[in-house]
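J.: Each in structure tokens, the structures are laid out below.
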Structure I
Amino acid sequence: MNTTSYSKNQTTQLNPYLVREILEASPQKLLVRIYDFAITNCRLHDMVKTNRALDELINSLNFEDPKAREISIGLLKLYQYCQDQMRKQNYEVVHTILTDLRDAWLTIFNMKR
């Protein structure tokens, strides 16, 4: 019995440029990429992928550093609210929150939109 997730006829084609970009990206760029992924999938009304991106954002929060704890708690609440709103199919609310957060991070990181 084949225990791999792909049969011999199925192949996964990875975009080598995208793979290279991700592997060489700074933590700031990766954060923005996760937001982009979440926003795109929110627009597509894909709850699973949007919530998967929100899980990644939650996992990236820093609760150990006292300076970051308060911000991390606030972001955690926002991300959980977004997940709940995705389940309720309130896509516009989630889209607005994620877009505003992404734009805020771009400003903080001094990156262009």
Structure II
Amino acid sequence: MANTELNSGNPRVDIEYRRKKSAEEMRHQVVTFALMIFLTLVAFAAVAAKGFTGWFIVPFILLLAVVQVIFQLYYFMHMKHKGHEAPSLFLYSGALVGFITVLAFVTIIWW
């Protein structure tokens, strides 16, 4: 079904189009991987630095973790592609339920 719209009737054009899209996708994945490695090094550097307190480091590392999860979902798990609406719905619903559960338990314990 999805390949019918990519089929132009000319095999040479189809192969060139697929190669171009594959090369572009691979470039995005390599750049994203490099950014994730950089963010990991930044997190290690923040912990290793002596001038930062725990009140800065913990939220900063959590922010970097959220950015890396977004990279994982959209580039490595291909959630940016069409046709992944149902898995996205279930994934985000589960994340919302998990966040609400953690928030509920944290508020019960702390307040």
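J.: Out of I, II, choose the structure whose coordinates give relative contact order in percent (Cα under 8 Å, 6 or more apart) equal to 20 when calculated.
T.: II
J.: Here's a follow-up. Given a computed value of 0.40 for FRET efficiency 1/(1 + (r/R0)^6) of positions 24 and 88 (r between Cβ atoms, R0 = 35 Å, to 0.05), which structure among I, II does it belong to?
T.: Only one of I, II returns 0.40 for FRET efficiency 1/(1 + (r/R0)^6) of positions 24 and 88 (r between Cβ atoms, R0 = 35 Å, to 0.05), namely I.
J.: Okay, moving on. Tell me which of I, II gives -26500 when you compute helix-only ellipticity at 222 nm (-39500 (n - 2.57) for each DSSP H run of 4 or more, over all residues; to 500).
T.: II
J.: Figure out for me which of the structures I, II the number 16.4, 52 belongs to, where Rg and Dmax of the Cα atoms in Å was derived from the coordinates.
T.: It must be structure I, since only it matches.
J.: A follow-up question, please. Out of I, II, choose the structure whose coordinates give distance in nm of label points 7 Å out along Cα→Cβ at positions 16 and 56 equal to 2.3 when calculated.
T.: The structure behind it is I.
J.: Once distance in nm of label points 7 Å out along Cα→Cβ at positions 48 and 64 is calculated for every structure in I, II, which label goes with the largest value?
T.: By distance in nm of label points 7 Å out along Cα→Cβ at positions 48 and 64, the leading structure of I, II is I.
FYI, it's all coordinate maths here, none of it is from the lab. The structure displayed is predicted, hence computed values, not measured ones. Cβ atoms are built from the backbone, for glycine too; each structure is taken alone.
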